[in-house]
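Structures given as structure tokens follow.
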Structure 1
Amino acid sequence: MPQCKERVIDLELPQIHKKADTAPALATVVTAVAEGRITPGEGEMFGRMLEAHHRLIEDNELEKRVSQLEQALKDQGEVLDDYPTKS
């Protein structure tokens, strides 16, 4: 079996529960690159993962807001067109 070419990185990032939490996590990554604890390529990889996580949180928040707005309109008796939803 081929050996893994990437090393294990021990980088403690803050918990990410909302969009605003990604900025401190990214700052931790940038600091680690600047201090030489991780390579710029590893920092880029962390940045891409944090960006994907940020987008996922954003998508979930938007989906929740749209559902709340749709429910509010239904509660007011508004007729909504049926739009295809994301699977």
Structure 2
Amino acid sequence: MTVIAPEPPQIVEPQVTLLHARSELVGRQELRGLPVPEATRTHVPIPHADVVEALIQSLGYRNIEVVKDEYALTLDLCGCSGS
């Protein structure tokens, strides 16, 4: 008698970043070129690209490599999320 074991289910990885209706998809290079608002006495803006670079560097310390990244940027350039 031949027993055929079922194949394990394949895991499907998401291939897209979900976007808000008022946002656009950009790469890491585009983040570097974004303008940064002037600092005030009580608020110092941090460029989105600096946050991303710090995160990638921190992951590297833990031997985690980013192989693909993309970012959703709001049209007013104030909000950024990534995957």
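Computed from the coordinates by the stated procedures, all read-outs in this text should not be read as laboratory data. What you see is a predicted model, and the numbers here were worked out from it, not measured in a lab. Cβ atoms are built from the backbone, for glycine too; each structure is taken alone.
Name the one structure among 1, 2 that helix-only ellipticity at 222 nm (-39500 (n - 2.57) for each DSSP H run of 4 or more, over all residues; to 500) of -20000 was derived from.
Details: 1: -20000; 2: -6500.
Computed on structure 1.
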Item checked: Which of 1, 2 leads on FRET efficiency 1/(1 + (r/R0)^6) of positions 8 and 32 (r between Cβ atoms, R0 = 30 Å, to 0.05), largest value -> 1
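Quick check on the output: 40, 16, 9 is semi-axes √(5λ) of the Cα gyration tensor in Å, derived from one of 1, 2. Which one produced it?
On the way: 1: 40, 16, 9; 2: 39, 17, 9.
For semi-axes √(5λ) of the Cα gyration tensor in Å, the value 40, 16, 9 is produced by structure 1.
Suppose relative contact order in percent (Cα under 8 Å, 6 or more apart) works out to 36; of 1, 2, which structure was it derived from? It would help to have the intermediate numbers written out before the result.
Numbers: 1: 21; 2: 36.
Label of the originating structure: 2.
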